[in-house]
Every structure is written in C-alpha cells, then in structure tokens.
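Visitor: Input: structures, listed below.
All of the numbers you see were taken from the coordinates with simple rules; none came from a lab. As the structure is a computational prediction, the values presented were derived from the model and not from experiment. Cβ atoms are built from the backbone, for glycine too; each structure is taken alone.
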Structure I
Amino acid sequence: MAKLKRLLAPAYWKVGKKVAYWVITPSPGPHKKFESIPLGIIVRDILKLVESYREAKKIIKQGEILVDGKPRKSHNYPVGLMDVVSIPKLKQNYRLVVNTKGLKLVKISEEESKLKICRIKSKVKVKGGITQLNLHDGRNILVKEDVYKAGDSLLIEVATQKIVEHIKWQKGNLTLIVKGKNAGKTARIENILTPKFRQPPKAICKIGEQKFEVLGSHVLVVGAEKSLISLGE
C-alpha cells in the first residue's frame with residue numbers, strides 16, 4: 001500500500017496530527033497527488049463515516065461509495081476537482097471544489113450530483129474526422145462538430161458523458177480560480193491575452209474592482225452570468 005508521511009499531507013486532507021506517522025497517498029489516476037484526496041481519507045477523516053481505515057476500506061471495497069456515479073473500490077482512488085462523491089445508502093452527495101486552503105467537499109443535491117463541469121485541456125483529431133476532447137479529469141469525449149477550444153468548459157452528465165452545455169473561454173464569462181493566491185474565488189474575464197510564441201494563454205480577470213492576470217490553466221469557466229453548479233461559496 002502506497003504511503004505518505006503524515007507531515008507532508010496537505011492540511012485540507014484533515015488527517016489528525018496524532019493519528020499515525022503514515023497516511024495513504026492517492027494512486028496514479030486522473031488527478032495529481034497533491035491536487036486530489038484519497039477516497040479513504042474522504043470517508044474517514046473528512047466525512048467521518050467510519051472511525052478507522054479498516055472500516056473505510058471495507059465499505060469502499062463493497063462499492064458503497066461512488067465517484068462520478070461509479071463505485072470506486074480502491075481506498076487510494078484520487079478524488080479531484082469537480083468530482084462528485086455519493087453515498088447512496090445515506091442519500092448524500094458531495095462535490096470537491098477549491099478554496100483558499102486547497103480542496104473541500106460541498107454538499108449538493110441528488111439532481112446536481114448527475115452533472116459536472118470539466119475543462120477542456122486539449123483536443124485531437126481521430127479517425128473519421130472525429131474530434132477527441134481531453135478533459136481535466138482524465139475523461140475523453142468524442143464529438144463530430146469541432147466547435148470547442150482548449151480552455152472552454154463543458155457541463156456534462158457524468159453517467160452518459162452527454163454534453164449539456166458548452167461554456168466558452170471568452171470575455172465576460174465567469175470563472176473559478178483553481179490555483180494561486182486567488183484560488184477558490186470566482187472572477188469575471190475582462191480580456192483574453194493572445195499568447196506569443198510558446199507562451200501559455202492568459203487572461204485579465206476581475207473581482208470587484210480588483211484586476212489581475214491569471215494563467216488559463218489556473219481557471220475553470222463555470223458559466224456566463226452565474227455558475228451552472230454549486231461552488232459552496
């Protein structure tokens with residue numbers, strides 16, 4: 001079992017200071033190690049559904065905890081930004097969002113648990129003139145119409161991967177800052193900066209009267225006038 005020194009674990013994992021010398025670490029998956037929370041830690045330390053990792057491993061192994069509608073039977077499974085954690089027996093649903101301290105779970109409705117916003121990281125052409133959209137959570141969606149761009153977001157049904165709404169990376173839209181000193185805040189895009197040479201895309205965003213420059217990879221477009229999902233603000 002992969003382990004991590006407790007002192008190195010992010011504070012938002014909420015692992016007790018005197019619990020143990022080691023804690024479990026996320027397994028390789030759709031999210032990076034320190035941009036996710038192991039499912040076992042969510043069950044025991046954050047939601048406090050059980051008192052020990054042994055109990056956490058048991059109910060996870062039994063398929064009682066869903067992530068994006070699918071049973072995940074590994075306590076090391078990495079739960080990351082915008083993932084939905086569901087406990088059908090308790091009729092409880094949570095979404096993992098970002099705040100100034102890192103990641104946090106916010107309670108959501110049964111209806112909203114069926115939806116998720118994903119950022120398009122890149123896209124490629126595949127056989128038959130089909131476009132494959134590669135999303136921030138590791139999933140891929142095939143589309144016939146190539147009307148999407150990297151940086152755009154998709155509101156999807158997690159069970160079917162059906163695209164419910166296309167949210168463009170453009171001036172005027174609302175974004176969630178996912179990294180940096182403004183992480184967890186929502187901002188309005190004031191302007192998109194055209195990248196030069198191999199520089200990454202950037203934007204000028206505004207919160208109140210404050211304007212600041214942010215990397216395109218550090219934001220997630222969440223809506224036009226308002227966010228299409230609950231962000232726990």
Structure II
Amino acid sequence: MARATAGLLTADEIRRIGFPWSARMVERSRRSSGATVEACRAALAGGVAVNLAGGTHHAFRDHGEGYSVFNDTVVAARQVQADGTVRRVVVIDLDVHQGNGTAALCRLDDTVYTLSVHGAKNYPLRKEQSDLDVELPDRTGDAEYLAAVEAAVARAVREARADLAVYLAGADPFEGDRLGRLAVTKAGLAERDRVVFDACRAAGLPLAVTMAGGYAREVTDTVDIHWQTVRRAIEYGR
C-alpha cells in the first residue's frame with residue numbers, strides 16, 4: 001500500500017493493474033476498501049449493507065492486477081475480526097472471474113472461507129485455490145448456473161460456520177457482458193441474488209454486499225443488474 005500511495009509502482013506493476021497511476025486512483029481504491037469495511041460493520045449492526053463499489057478480488061498481498069489495487073474484501077474481513085465483532089467470515093464470490101487474490105490471501109487462514117463460482121476459461125489464466133471453486137464452461141445458461149450457485153452457496157455457508165458473509169455480486173455473468181463468456185439472463189442473476197440472500201437469512205448471517213465486475217455492451221444493463229441486487233438487499237433488510 002505504501003508504494004502504491006507514494007507512486008513508486010513500476011511500469012509493469014501499473015500495467016498489471018490496468019489503470020494509469022494517479023493519486024486519485026489510489027485514493028479511490030482506499031475509499032472503496034473503507035466502504036467495504038463500513039458495509040461489514042453496518043451489516044453486523046443491521047443485518048445487511050451494500051457498498052456500491054468494491055469487489056476488487058484480484059489484488060494480492062504484494063501487487064494489484066485486473067483493475068484491483070487493494071483487496072477490499074480481505075481488508076474488511078481482517079478489520080472486523082480486529083474489531084472483535086466476528087471470528088469467521090465467508091466470502092461468496094459470484095463475479096464471473098475467479099477471486100484469485102482473495103484465495104491466495106486467505107489460503108492459510110481457516111477463519112475466512114472463500115467460495116468462487118466463475119468461468120473456467122476466463123481471466124485469470126492461472127487460478128488460485130479457494131476453499132471451494134466451481135468452474136463453469138463458456139455459455140453456461142440460467143438453469144445450469146443457478147443449480148451450481150445454489151449447491152455451492154449452501155455448502156459454503158454450511159462449512160464456513162461464519163459470523164458474517166461478504167457477497168461479491170458481479171454483474172458480469174450476464175449474457176450481454178463483453179468479458180463474461182457466460183449466458184445468464186438478468187432474470188437469472190436476480191434469482192442468483194435471491195439464492196444468496198435466502199441462504200444467509202436461513203443461517204442468520206449478516207450480509208455485506210459489494211458490486212464487483214460488470215462490463216455489459218450497454219452500460220444500462222450493468223446498472224439494471226446492480227440495481228436488482230440493491231433492491232434485493234433493501235427487501236432483505238426489512
């Protein structure tokens with residue numbers, strides 16, 4: 001973090017992140033991580049909370065990549081653990097890309113359970129090992145996707161024995177996403193959100209939500225998908 005903040009990243013490190021370095025870029029990344037921390041704290045206080053950014057799951061301990069500078073999910077998990085408000089956290093990562101940074105950061109930590117449901121042939125080329133990885137073939141549609149998500153989320157919640165869930169609600173499994181390679185409809189993604197929220201409610205899990213990826217050809221489609229998730233969170237919190 002210190003080298004990124006000071007502007008001391010190499011050209012290769014900046015290229016790996018995918019954003020040109022600027023003080024504003026670093027500040028935005030810091031604020032995004034802080035917002036996930038606050039979403040976790042708010043969820044613990046009120047049951048559910050949403051960060052309208054976050055989900056930067058490709059950031060590692062010593063470098064960023066894939067548009068991820070700092071790993072807000074792990075920063076937040078570590079902070080609420082340090083607060084003494086939770087002991088165990090389950091990460092439900094349903095972005096279309098594997099949460100490789102999260103998996104690597106938490107590999108030796110049995111207090112953070114990592115689930116990633118992602119495209120088998122999508123970025124990153126070299127996958128890390130989560131506690132539970134579910135890889136899906138290109139063009140996976142609603143039925144197959146939802147069956148995989150429901151089974152994986154149920155297993156993760158059961159095995160994690162967590163005090164808090166962090167849900168990366170990526171919009172990029174959408175059939176119209178430029179980088180997604182899957183074929184899930186908006187209705188399918190709305191049902192995915194229901195599966196996650198219902199599983200957490202049944203387990204009595206406070207739930208913090210981050211938006212993660214979304215690269216639809218029409219930006220309004222990404223907005224629609226994220227709004228579906230936020231609306232579900234509002235309903236969940238009532």
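Visitor: If distance in nm of label points 7 Å out along Cα→Cβ at positions 168 and 200 comes out at 2.4 when worked out from the coordinates, which of I, II was used?
Guide: Value 2.4 for distance in nm of label points 7 Å out along Cα→Cβ at positions 168 and 200 corresponds to I out of I, II.
Visitor: One of I, II was used to compute helix-only ellipticity at 222 nm (-39500 (n - 2.57) for each DSSP H run of 4 or more, over all residues; to 500), and the answer was -1000. Which one was it?
Guide: Computing helix-only ellipticity at 222 nm (-39500 (n - 2.57) for each DSSP H run of 4 or more, over all residues; to 500) on every structure in I, II gives -1000 only for I.
Visitor: One of I, II was used to compute percent of Cα pairs over 30 Å apart, and the answer was 17. Which one was it?
Guide: It must be structure II, since only it matches.
Visitor: Taking 13 as the value of relative contact order in percent (Cα under 8 Å, 6 or more apart) derived from one of the structures shown (I, II), identify that structure.
Guide: Computed on structure I.
Visitor: If mean count of other Cβ atoms within 10 Å over residues 96-103 is calculated from each of I, II, which structure is the one that comes out at 27.4?
Guide: II
Visitor: If you rank structures I, II by distance in nm of label points 7 Å out along Cα→Cβ at positions 64 and 224, which sits at the top with the largest value?
Guide: I
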